[in-house]
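Presented below are the structures under discussion, each in the form of structure tokens.
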Structure I
Amino acid sequence: MADTDRTYRERREARAERLRDWADKNHTKAAAASDKAHAISDMIPFGQPILVGHHSEGRHRRDVARITSGHRTAYEKSRLAGSQESRAAGIDRQLAVSIYRDDPDAVDQLTARLERLEAERARIKAYNVTARKAAKEGQSTGDLSLLDDKQKAVLVSVIRHTPYMVKPGAPFPAYHLSNLSGRIKATRDRVTETGRGNQ
């Protein structure tokens, strides 16, 4: 199948699979290089110095060079395999949360994301109303039951790390709602563009 016949998601999945295959091959090469280096070092008695001037000097120096080269190759191949596995895992994480324009259900997924974001904004706005009321009554926070666990964690983080951003009553900072509104607008635009492109 040509790359142009596949969706972007399928191409990314294929890329992750290739990276995993390369990582497996590099792990195999690393193990082979390490085994070869150990096999050479096992033939040399432990602590045996290079006997300068002896007929074995040249072979011993070549063996030491091969051992060093083998361990270096094993390290480099193992490190490359780790990098490839990490990159494949990164692609998998992206695929789990991304919505691509050529996904068959992209409009439905984007619409569901838009509804979640709008519900999140509504909860924060409702909480901020109670936070302003709490500030007038001298209470420390608004009605936390209006927030979900993720939003509570964000609010606690803001209070802990940037207390200068928190007003009396502990409403969400204005930038949080601005960012959320920007994400809602971008998602709404993507729903429109993707719906238009799929017609």
Structure II
Amino acid sequence: MAHTNISSLMTPDEALQKLLDGNKRFIQGFDAPDSFKYQDASIRKTQHPYACILGCADSRVSPEHTFDESHGNLFVTRVAGNFVTPEIVASLEYGTSVLGASVILVLGHSGCGAVHATIDAVSTHAKFDGHIGQLIQSIEPAVAASRHAHLDTWMENAVAENVRLNVQHLRQSEPILASLIRAGKLKVVGGIYNLETGEVVILADR
């Protein structure tokens, strides 16, 4: 049986709901990713993902597991701190305009090490070797914007603010992503994965 092109059959809202339904199955213990042995041979020649994920490189957050999805259904980009780069934008343009995905989810998570490091850099002027400083520069606007939150919630607020800023960045990305959004063919949303519960909560727009 050939791999169904589900991306062409879904509205942005339906694609987002499919992700959240998969997350419910994951939490309930039904997660069973396909092994290569049972992989549909047709997806070795083509792919039709219905959703793109911009996620963190954290080893505890695997989108395919998180949303109980099999090969060929998610187009995943990952970088520590789940922020937009030119390469990420180009990849998401390809995943949406060429491959047909109708939703982009910017997925942050609780306990994000990249956000925590940025808070340390802002609050204590901590220094990090190598290129880690480039990650911190990209996340610093979110950390700075949420700095006046109560200290017990600074981390949580910074994670959410980082997601929101990158959602905004993608929504305004011309010419491809913004054009698809205006045409009603694409939705860009943000969400937070809870390491304690496994649940993904979609952030409301402000």
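Taken together, the values in this text are just the output of simple stated rules run on the coordinates, not laboratory data. Note that the structure is a prediction, hence the values are computed from the model and not measured. Cβ atoms are built from the backbone, for glycine too; each structure is taken alone.
2.5 is what came out when distance in nm of label points 7 Å out along Cα→Cβ at positions 119 and 159 was calculated for one structure; which of I, II is it?
Numbers: I: 2.5; II: 0.9.
Among I, II, the structure yielding 2.5 for distance in nm of label points 7 Å out along Cα→Cβ at positions 119 and 159 is I.
Ranked by distance in nm of label points 7 Å out along Cα→Cβ at positions 71 and 191, which of I, II sits at the highest value?
Values: I: 6.1; II: 2.3.
If we compare distance in nm of label points 7 Å out along Cα→Cβ at positions 71 and 191 over I, II, the biggest value is for I.
Comparing FRET efficiency 1/(1 + (r/R0)^6) of positions 47 and 135 (r between Cβ atoms, R0 = 35 Å, to 0.05) across structures I, II, which is largest? Provide the component values of the computation, followed by the final result.
Numbers: I: 0.00; II: 0.75.
Looking at the calculated values, the largest one is II.
Of structures I, II, which gives -26000 when helix-only ellipticity at 222 nm (-39500 (n - 2.57) for each DSSP H run of 4 or more, over all residues; to 500) is computed from the coordinates? Write out the running numbers ahead of the final one.
On the way: I: -26000; II: -12000.
The read-out comes from structure I.
Taking 1.30 as the value of Rg/Rh (Cα atoms, Kirkwood Rh) derived from one of the structures shown (I, II), identify that structure.
Numbers: I: 1.30; II: 0.98.
The read-out comes from structure I.
Among I, II, considering only FRET efficiency 1/(1 + (r/R0)^6) of positions 79 and 103 (r between Cβ atoms, R0 = 35 Å, to 0.05), which has the greatest calculated value?
On the way: I: 0.50; II: 0.95.
Across I, II, FRET efficiency 1/(1 + (r/R0)^6) of positions 79 and 103 (r between Cβ atoms, R0 = 35 Å, to 0.05) peaks for II.
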